[in-house]
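Input: structures, listed below.
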Structure I
Amino acid sequence: MQGIELIVSVSSPMELDGTDLSPYDSVCLGNPYCRRVEGNYAEQLALLPGAVSSLREAGKKVYVTSPAAPRGRDLPHVERLVDAAGRAGAQALEVHNMGVLRILRERGNPLPAHMGAYANVYTHLGAKVMKDYGAVRVRPNAEVSSREMEIIAREAEIEVEVLAHGKIPLGVTDRCSLLTESEEADSNCPSACRKDHWLTSREPALRGGSHPGKGERREGGWVLKTVGKGILSGRDMCMLEHLPGLLSAGFSVFRIEGLHESAAYRSEIGRVYREALELAASGGTYGLRPDWADTVRRHAHVGFCNGYLFGKTGKLYVGPVLQKGNPVL
């Protein structure tokens, strides 16, 4: 496992509480979607020193995320965030915006930059520009295939992070879809985004219940998850059957997307991927254990997909094991 890194995203102390971090090498603190998320490490900067210190004492690498779509009014806070993360001992800042990357550069690059899911990394040329500004790692956009990721890594000579499991980030907006009034006036803020919210197509409808986890989804419909200012895939990106191929292609940094998920999700999915990566890296015969399949199925409300990593439509899933006997795929 030398050189392989498994990362989990955690918004707040509430999400961190109860999460078994033993499978993970690194933790990315904070919520990039909304500054008002309760306990957001990227907003409540006084929480950073204690969190970073305890995680580093536990042997974890610690990164801090920044807002995915900052406005001009957010930039003074971003500057404070950069300073606070550096003082707290964080080892990188996750950046989704070229303006934030410029702030880092103007401040002498006090932290390495990891380009996040909304940084618009599509080509090696774009990644090279980001590298020139201080980026040491990029996470290509969801539409980028694994072959294109290989080109980015090789031609830009930069580390590439791969989403191994979890909801795929699809979009971010400045307006919360869960509120009827402004954030300051609506009494449902910030508690609304603590619950799961799903967007479904009218036709075909869900059978057996309105929640995608309680029924079978008819062929052709779609389900998305909304976290207020962010839209995510309904299906879980799942690369469990494809880890040997990713490792042989040279990828070594993998993310479990844990934002707006349960502690059990982060803990159990992390344990599965830790065990699977160890097996894949051993060079022995690789095969999915039944308990791994049962665990990821239990936590998938809608089913699985591979995004665009294989150059196919984002909602498809490639792999014989997890398809078998799973009616919601």
Structure II
Amino acid sequence: MIQSINFPISTYSIAPYGGWEKLGKQLYDLGLDGIEGIADLDNLDASFPSSLLSGYHMIFYPDWLDFYMENKSELLRKFGSMDMVEQFYRGAKPEDLMKQFKEDLTFALSMHTPYVVFHVSDVSIEEGYTYRWLHTDKEVLDGSINFINELLRDVEPTFDFLVENQWWPGFTFTDSKKTEYLLSNIEYPRVGIMLDTGHLINTNTKLRTQAEGIDYILKMIRLHDNIKDRILGIHFHQSLSGRYVQKHTGQLPDDLPGDYYEAYSMEYPHIERIDRHNPWTDPRCVEILEEVRPKYLTHELSSKPHRLQLTAVKRQLRTIRQGYSV
């Protein structure tokens, strides 16, 4: 099993660690293999050593489907102007979005990544507050399938392509038929699942304890028993935010700014309170690992400040050892 932490390939992110070599030593001392990297488009660090890469998370736009489908009326409603749309998406047309993802994939493959992760979801700023969805799972799945097949056309299958579940519309890992539909329509021979345990917990706001979360995750895995072997990786963390979601969603805040970037910045802490990326402290979490036996395990924990991330990783590793020693 290849184990890693989530980490941006960024001059900004690596600076507190004193460089990649020092980060690598800390990870190796913990028994980990490297990082699951994601490119920081504005601060990409060209000095990053490919030997530290254990996997790669593709760039993503949480709200992308209306841009890809050229739904101008919705884009204008959300962004206020097409100039803002072009600024946000770094382009004016769907081809510009595809170009970014193809360049990102090329970058990942240049470092010989064993796998890449792709988000299959779509959520706007307003949906993050209201929980009233603008698109159905089917619409997001179909848009994602179309996008992925174009992205991977004529690409050599030298890596595993892993779709990641979210709690937003799209791939949630709560409906085996929808999961099978997604996997069966991606035209790539090495497609699998990156199961995000925290995101899966986020689909059920009634969960209150880690034990309940573990039972729920196991239930969903067993619901997918016939395709369980397609779960090649796990993003391992827990996110018990049900009380917060029940209290703080359902409507837009009265003080939500009209400017898109200001609204985006305001919403970010709200999303972090939902998607908490906390370490497991219940040793029963190893039952998830035993049920799946993943090829890849990413300890996807809070990444700021940097000491907090490594402290969280150590806590989770200790929990796993405790679980296996019982």
Output 3.3 (distance in nm of label points 7 Å out along Cα→Cβ at positions 234 and 274, calculated) maps, among I, II, to structure I
Tell me which structure, out of I, II, gives -8500 once helix-only ellipticity at 222 nm (-39500 (n - 2.57) for each DSSP H run of 4 or more, over all residues; to 500) is calculated.
I
When percent of Cα pairs over 22 Å apart, for residues 58-137 alone is computed for each of I, II, which one produces 32?
II
Match the computed value 0.30 of FRET efficiency 1/(1 + (r/R0)^6) of positions 98 and 298 (r between Cβ atoms, R0 = 35 Å, to 0.05) to one of the structures I, II, and report its label.
I
When distance in nm of label points 7 Å out along Cα→Cβ at positions 122 and 146 is compared over structures I, II, which one is greatest?
I
Across I, II, distance in nm of label points 7 Å out along Cα→Cβ at positions 186 and 282 reaches its greatest value in structure I
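Only the coordinates and a few stated rules stand behind these numbers; no lab work does. Here the structure is a predicted model, which is why all the values come from computation and not from measurement. Cβ atoms are built from the backbone, for glycine too; each structure is taken alone.
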